[in-house]
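These are the structures in question, set out in turn.
No lab work stands behind these numbers, since they all come straight from the coordinates. Here the structure is a predicted model, which means the values were calculated and not measured. Cβ atoms are built from the backbone, for glycine too; each structure is taken alone.
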Structure 1
Amino acid sequence: MAKTGAIEPISGALTTQQEALTNPALVYLATLAPTGRRTMGATLSRVAAMLGGSLESIPWHELRYEHVQAIRTKLGETLAPATVNKYLSALRGVMREAWALGLMPSDDYQRVVTVRGVTGQALPAGRALGGGELGAIMAVCAQDPSPAGARDAAIIALAYAGGLRRAELASLTLADLIEDDGETISLQVLGKRHKERLIYLDNGAASAMRDWLTVRGRDAGALFFAGRKGGRMIQGQSMTDQAIRDVVIRRAEAAGVENVSPHDLRRSFVSDLLDAGIDIATVANMAGHTSIETTRRYDRRGERAKQQAARALHVPYSRRNGCKNRH
């Protein structure tokens with residue numbers, strides 16, 4: 001395998017059932033929570049394709065320092081540093097399992113894990129919503145008299161006021177609702193790496209959830225039901241994380257709010273809490289972040305401050321005649 005440029009296929013693909021059962025990539029994925037398993041599984045599948053195989057067929061234990069360096073170089077040609085480092089994290093996890101399974105010598109494992117991450121920082125993805133934008137989206141849900149209107153309002157309220165990821169929203173069940181004391185609703189959420197946390201809904205978010213529960217009923221099962229055309233619900237069938245994404249985008253488009261993703265609601269959750277003076281350690285705990293540095297990356301207040309600063313600078317220039325109406 002070359003150290004740079006195109007990645008050459010590696011030999012010795014796994015063929016037997018016994019080899020598949022000891023595949024370090026599959027063992028590594030089994031240690032992750034469902035959300036992380038999907039993400040890292042897709043990541044490793046893309047690496048396997050670069051190597052000329054699949055997640056199940058690549059002999060991961062044969063990867064060596066020079067192979068991982070070549071993968072790092074190739075990925076760095078097109079991907080942001082944080083994305084490349086996610087790939088490297090997945091590979092380190094696989095190599096760790098290969099060593100633990102006795103498939104990789106310790107010396108080779110130690111050399112592989114010394115491959116450094118990529119430095120640099122891309123512009124932050126996504127954005128924070130303004131209060132008027134969130135209000136417009138919620139108004140669209142309120143104007144829909146079907147069960148889907150109540151469900152979607154609760155999803156969007158929970159995504160923003162609870163800061164939930166879409167996979168976390170999709171996996172919630174009625175049993176995760178811990179308490180409703182008439183003012184605050186508390187729910188238990190299972191996040192990445194099997195980390196549980198409690199979230200609390202108050203004021204409008206709690207009201208949206210109560211309205212949905214009135215429509216949904218109190219039968220056990222998924223908290224949010226999948227839907228059909230016309231706003232009808234499929235009783236008991238849970239939504240997928242893709243369906244959660246579609247709900248947010250569809251309601252935002254109907255409200256005339258552009259470029260909104262479910263994760264933008266989570267970014268808004270972090271930025272608005274920090275803007276309200278909540279300390280960053282509390283916000284990190286509420287968001288389910290292990291490190292406050294992760295929480296900092298969600299903060300979009302700095303971009304608003306830079307926009308305001310730009311408006312404070314005056315350039316003495318007047319538009320040319322004939323140019324004003326072209327844009």
Structure 2
Amino acid sequence: MSFEEALESIAPEVKARYEGPEQFGQLAARCQRALDELSCTLRAAKLDITVIVSDDQDEWFYESNMPALSVYWGETVPMIPRKLVPSRNAQVAQAIGRGYGDVALDVPVASAFGRFLIEYLMDHDFDPGQMTYLNEEYSGRITRRYPKRDGEISATRDTPAHPQGLPHGFAFIIKRLFCNEPTPILPIIQNTCYPPNRVTPRRCLAVGQAIAAAIAEWPEPARVAVVASGGLSHFVVDEELDRTLLGALKRKDPEALKSTPRHRLFSAASESMNWITLGGAVQDTPLKMELVDYVPVYRTPAATGGGWAFARWQ
């Protein structure tokens with residue numbers, strides 16, 4: 001809907017949560033403190049493998065090939081700094097670089113475990129795609145088929161050919177949490193954003209449980225972390241959705257996670273499903289969730305913005 005329509009449809013108590021841009025610095029600082037805390041936790045764990053569950057948005061996958069679930073298991077994967085877009089605000093472009101990587105890296109991949117996981121998933125009735133190398137350039141077309149009041153929006157974007165390293169949801173973990181010094185990772189890509197083959201909350205929970213089972217059966221000694229990257233609600237804040245999901249994760253409530261309303265998981269809010277996959281991975285473990293912070297940021301009175309959540313299981 002248009003901004004004007006959104007403004008008209010927002011409840012007065014939600015409009016009141018927008019307190020103006022004066023609050024943005026304080027909110028951003030809370031997010032950065034939470035990220036610092038998670039970075040310290042992750043790096044102090046001295047990990048052998050970090051499984052990262054995230055999604056791809058016009059990076060490796062387009063409508064020429066859009067798997068619901070895929071695993072990258074090459075020996076390494078490049079991280080390529082994003083070029084500044086001339087039309088974009090310079091401060092925003094610089095912030096994107098700081099978040100998604102500003103130096104070129106060849107990131108080590110837990111290749112042997114990646115193959116083991118793929119075969120485990122195949123043996124347990126999942127059908128993942130698999131990748132072992134990247135193309136020199138990526139390009140393609142994506143259509144965002146999101147519902148609106150009178151049908152479905154059909155917004156198509158063409159991405160010109162360009163070198164593409166790790167998608168942003170993975171690159172953020174390498175840059176911001178590992179401070180560009182990662183131990184081997186394993187990227188697991190879920191199609192959360194693009195109908196008609198988007199993953200479902202039920203399927204995500206099952207995938208997470210299968211990941212945990214594969215880790216338990218991996219015959220080599222290894223210290224393994226599972227990271228969910230993305231979400232929660234954006235680019236319209238949905239505090240009720242976010243708090244309900246976080247509560248279900250904390251309680252380890254599989255039925256509540258599986259019943260997360262899909263009709264509220266369009267656009268990038270769909271990245272909440274990466275968290276549900278993580279919920280499946282910790283479901284049958286003694287690990288307990290600690291919510292480091294939840295920072296709902298209202299950019300306008302129409303509730304545009306994001307619900308940024310930071311949590312760890314130990």
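Ranked on relative contact order in percent (Cα under 8 Å, 6 or more apart), which label among 1, 2 comes first with the largest value? All intermediate terms of the calculation are to be shown ahead of the outcome.
On the way: 1: 16; 2: 26.
Top value of relative contact order in percent (Cα under 8 Å, 6 or more apart) goes to structure 2.
The value 3.4 for distance in nm of label points 7 Å out along Cα→Cβ at positions 50 and 202 was derived from one model only; which of 1, 2 is it?
2
Between 1, 2, which one scores greatest on mean count of other Cβ atoms within 10 Å over residues 26-33? Don't skip to the end; give the middle numbers.
Values: 1: 17.2; 2: 13.4.
When mean count of other Cβ atoms within 10 Å over residues 26-33 is computed for each of 1, 2, structure 1 gives the biggest number.
Taking percent of Cα pairs over 36 Å apart as the quantity of interest, name the structure among 1, 2 where it is greatest. Don't skip to the answer; put the middle values down first.
Details: 1: 36; 2: 14.
Going through 1, 2 one by one, percent of Cα pairs over 36 Å apart peaks for structure 1.
Given a value of 2.1 for distance in nm of label points 7 Å out along Cα→Cβ at positions 34 and 250, point me to the structure among 1, 2 it was derived from.
Values: 1: 2.1; 2: 1.3.
Comparing all candidates, it corresponds to 1.
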* From 1, 2, which structure was helix-only ellipticity at 222 nm (-39500 (n - 2.57) for each DSSP H run of 4 or more, over all residues; to 500) = -10000 calculated on? -> 2
* Structure fact -> Value 18.5 of mean count of other Cβ atoms within 10 Å over residues 234-241 was derived from the coordinates of, among 1, 2, structure 2
